[in-house]
1. Comparing percent of Cα pairs over 27 Å apart, for residues 131-354 alone across structures 1, 2, which is largest?
2. For which of 1, 2 does P(r) over Cα pairs in 20 Å bins from 0, in percent, calculated from the coordinates, equal 25, 56, 18, 0?
3. Work out the source of -9000 here, i.e. which of 1, 2 gives that when helix-only ellipticity at 222 nm (-39500 (n - 2.57) for each DSSP H run of 4 or more, over all residues; to 500) is computed.
4. Where does the value 20 come from, among 1, 2, when relative contact order in percent (Cα under 8 Å, 6 or more apart) is the thing being computed?
5. As an exercise: FRET efficiency 1/(1 + (r/R0)^6) of positions 91 and 395 (r between Cβ atoms, R0 = 35 Å, to 0.05), calculated from one structure in 1, 2, equals 0.50. Which structure is it?
Structure 1
Amino acid sequence: MKITFSNSFELISSLTVLLWAPVQGGKFTDDVGREFDFNENDKFATRAATGALSLYRMGIEDQISSIWGLWSIRGSDLDVDNPEDGSIYPESDPVTEEVLWLHTKNNMSPGCHTNPRGCFRWDDISFVEEFKDEIDYILFIDNGGDSNMKTITEETGIPVVFIDTFYDNQPDCRFMNYTTNDKTQCFGRSMIDIASRIEELAIAIGGANVEQIEADKALACQSAQKFTDTMKRKQEEGLRVMTTINAVKKDSETGEDFFEIRTLDPIDLWIPRTLEELGMPILHHDDGSQTLEEFSTRVTGAEFFLDCEDGQLSEDCNDNTLYPVDFWLFDSRSYLSVLDNEEVIKPIFPDKALLAGQHWHYARNDGPLSFHAIHRMLDEMTKRVGPAKRMHPPTECTAIDPKTAVTAQEGGGLNRNEYICYDETLIQQEYLTGCQSSGASHSMGAIIGTVIGCVAAAGMLLV
């Protein structure tokens with residue numbers, strides 16, 4: 001047998017196609033226990049950022065036909081018609097290529113998909129009806145709060161596939177209509193938990209780019225290692241972080257502005273859970289804990305600064321605070337109240353960390369949930385928190401597993417101002433697995449190189 005160049009090229013091409021051959025659909029069980037069996041021609045509708053952008057990064061492109069919801073994260077200034085201009089949240093928002101791809105999909109939220117205050121649902125069921133022939137399944141990758149999903153199958157006949165972005169898949173956590181059943185069975189998910197479920201979904205849909213997924217896992221792992229090493233150091237320095245929402249409000253009686261924070265424990269929200277599972281010293285403040293039985297989760301500046309009399313807030317009385325916050329993490333929408341707004345904030349909330357510029361944002365139930373998204377978020381968080389200095393006297397940490405019922409269960413949380421000690425044995429190891437992209441799985445380039453080498457060798461032998 002004589003192997004010609006043509007024969008060799010055909011063999012290489014065939015093997016390359018084989019290595020890249022899309023999975024022809026597969027089985028998937030969603031987070032309320034429903035089983036699905038997708039085929040290669042199925043088309044899907046999903047929320048733009050959490051669903052479509054996550055799947056896009058994993059190689060699912062043509063299979064997505066329709067989208068709804070915000071394309072960026074809340075508070076962003078992304079111009080979807082001029083994405084090359086970027087945004088104030090580049091580590092969270094879609095890049096130009098991704099925005100252009102979203103433009104090719106049926107948009108079922110034309111009335112709000114660019115609203116920086118948020119957009120989580122299609123504008124009207126008529127949009128689902130309009131694109132019904134292009135939708136075989138609705139991918140509900142969300143926290144279960146969209147009431148449309150309770151009735152959409154009955155109204156349109158389109159099945160809903162649910163991936164829970166709040167809680168692990170526990171049999172008694174939710175009812176089939178997505179509402180919570182037994183909250184003692186609801187344990188918060190972090191980003192790696194959700195990204196892994198989306199990866200399973202991508203593989204079941206068919207056409208997942210496994211090489212890209214593995215490369216992104218390696219990036220996420222490297223970023224997680226760098227972040228957790230930084231958090232170990234910050235804990236040694238005594239730094240404490242608070243995740244919260246803020247607002248500048250106006251007193252109805254005096255007409256004067258005041259600053260208010262809304263406390264949030266790192267349980268329901270996937271980014272705070274991720275950060276805590278990797279060792280960030282996040283202050284807890286749950287309103288259901290023993291210490292906070294009679295405390296509101298909304299705290300005004302007058303309540304926050306304990307030594308400022310009659311609400312006269314100033315730097316002269318800002319030492320003693322309700323929470324010893326050394327670094328603030330505000331949700332991206334309310335972060336706009338703080339960002340480049342120091343002159344307004346200073347007289348109504350003269351907090352030491354805030355005045356020192358020790359603050360950043362997190363996406364609250366927004367943005368993609370791919371392994372690459374984990375990488376982007378953690379790299380930026382390391383960059384922002386790494387240089388921060390302790391602003392208040394040190395306090396003792398609490399030695400406890402961040403994934404126990406106390407710290408991860410819905411309705412749980414530590415007592416006010418407690419935070420979890422850094423313990424290397426309790427760091428979420430899933431984030432730190434696979435930091436090397438080489439090893440058990442070879443890159444596609446290496447595989448193709450091997451194929452070429454073998455074919456060339458065979459050609460030399462058989463000519």
Structure 2
Amino acid sequence: MSPVPAMELGTRLDWVNAEPQRLSGHRGRVVLLLFWNMSSVYCHNALSEAGRLQRKYPDALSVLCIHVPKFSAEQDRRFLSDAVSRLAVQLPVANDGEWTAWQHYGVQSWPTFVLIDPAGHVTGTFLGDDCLDAVDVAVSLALTRSISTTKPKSLQARPVPKATAALHNPSGLALHGDLLYVADAGLNRVYECTLSGVIKRTFGNGLPLFLDGAAEEAAFSRPNGISLDGNYLYIADTGNHAVRRISLMSGAVDTLLGQGRPGRTNDAVIRDFHDAQLDNPTALHVHRDSLLVADAGNNSLCSLNLASRAFTRIAGDGSLGFTDGIGARAKMAHPLALSGDRNHLVVVEGTASALRSVAVPEGRVNTLVGQGLYQYGHADGPRQHALFQFPCAAVVDEERSAVWIADAGNGKIRRFDEMTGQLSTLAIGETLLRPSALALDRESLWIADSALGHLYRYFFASEYLARITLQGG
């Protein structure tokens with residue numbers, strides 16, 4: 001079979017962090033195209049591997065990342081720029097808004113790697129995030145035929161603008177009395193603040209590493225959902241595929257679950273945090289004597305008994321899907337957020353644009369709002385017909401018999417009435433781009449916007465929205 005020439009990249013690709021790329025400008029080098037989507041945590045793993053390969057072979061390999069939008073919001077370059085910043089992508093990224101390159105290369109799913117040899121011929125296609133070892137081997141073999149050691153200047157991705165404010169990509173919120181805790185996925189830090197925004201303590205040195213230790217020595221990588229219980233703050237350390245814990249007494253950080261790389265552990269007793277493997281954990285919730293974990297990459301909910309250290313998977317069979325059921329008979333699609341009260345738990349699934357209830361500990365999953373993996377939009381009304389677009393946070397409001405949802409793709413805050421089953425949109429008088437985290441007290445709803453780097457407090461009685469600026473620390 002004769003080699004297949006690689007299709008040239010079109011001029012309509014929107015390169016968000018680099019000069020426009022043409023394959024002809026990389027002739028003589030091995031090129032690795034990564035087709036990905038920002039809403040897929042599988043793609044987040046693939047991006048991490050692609051970055052590792054570019055660093056491993058800087059003189060002969062060119063890695064180019066082609067983002068293919070699933071949701072209409074992902075057509076907006078600001079939405080993609082937020083993802084590039086939040087995921088710390090240091091490779092050239094283009095938005096294939098018209099799916100042109102996707103079609104030219106016959107791609108059918110993401111992530112997909114396409115390997116192109118130095119002569120400009122396609123030599124391999126690799127699907128999924130479980131093919132990463134095979135990609136590395138194929139790249140190594142292709143590099144033996146490389147004839148160029150000059151790195152094109154255009155390959156250099158523009159650095160993310162240096163953050164001048166305390167918040168960059170706020171991703172998790174929690175309240176405890178007169179204190180507010182904020183996780184920032186872009187700055188790899190967790191803050192303890194007053195309700196007026198004065199930073200009292202900072203946890204994490206800001207480097208995307210996996211280190212336990214004192215507050216200023218420890219390191220996180222893309223911390224997301226956080227949950228409080230007594231004197232401990234638990235953190236979903238997504239980029240490290242781990243669950244971390246901060247002692248609020250000493251400020252020390254340690255690890256409860258995770259090894260720093262994606263994996264899966266079934267039911268076990270956790271004697272050491274290395275005993276448990278997670279894949280992009282995104283949210284946590286303390287329920288009675290257990291810590292519940294949204295294990296997004298494994299499409300499941302897990303439970304760690306904080307006393308016995310028993311680890312169990314309570315819902316989701318691990319495959320991406322959207323089916324109600326009990327335990328492993330249920331299918332989930334990247335659970336991103338958890339919230340609950342004394343009686344029930346809700347989970348938000350971004351890929352399915354869904355809000356679902358989970359009975360604990362039996363793991364019975366029922367859909368409250370959501371039509372399937374590919375049905376999304378902005379529609380209020382009865383839950384059977386209502387629609388979200390990539391929701392990524394939720395908080396149960398027991399006093400108002402409601403659930404508040406951060407509908408990221410629509411840039412809206414939604415309210416699900418648990419008594420009537422109606423979904424509505426909160427009119428807050430402010431344009432949000434990507435609401436990413438929520439917290440609740442008796443008089444207000446706290447809202448973080450990851451794309452804008454903003455924090456707001458919405459007062460229910462006055463319907464007043466105040467912006468909170470973090471300062472000091």
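Read-outs: derived from the displayed coordinates by stated rules, not from any lab. Small disclaimer: the values here were computed from a predicted structure and weren't measured. Cβ atoms are built from the backbone, for glycine too; each structure is taken alone.
1. Between 1, 2, the highest calculated value is found for 1.
2. 2
3. Matching structure: 1.
4. Only structure 1 yields this read-out.
5. 2
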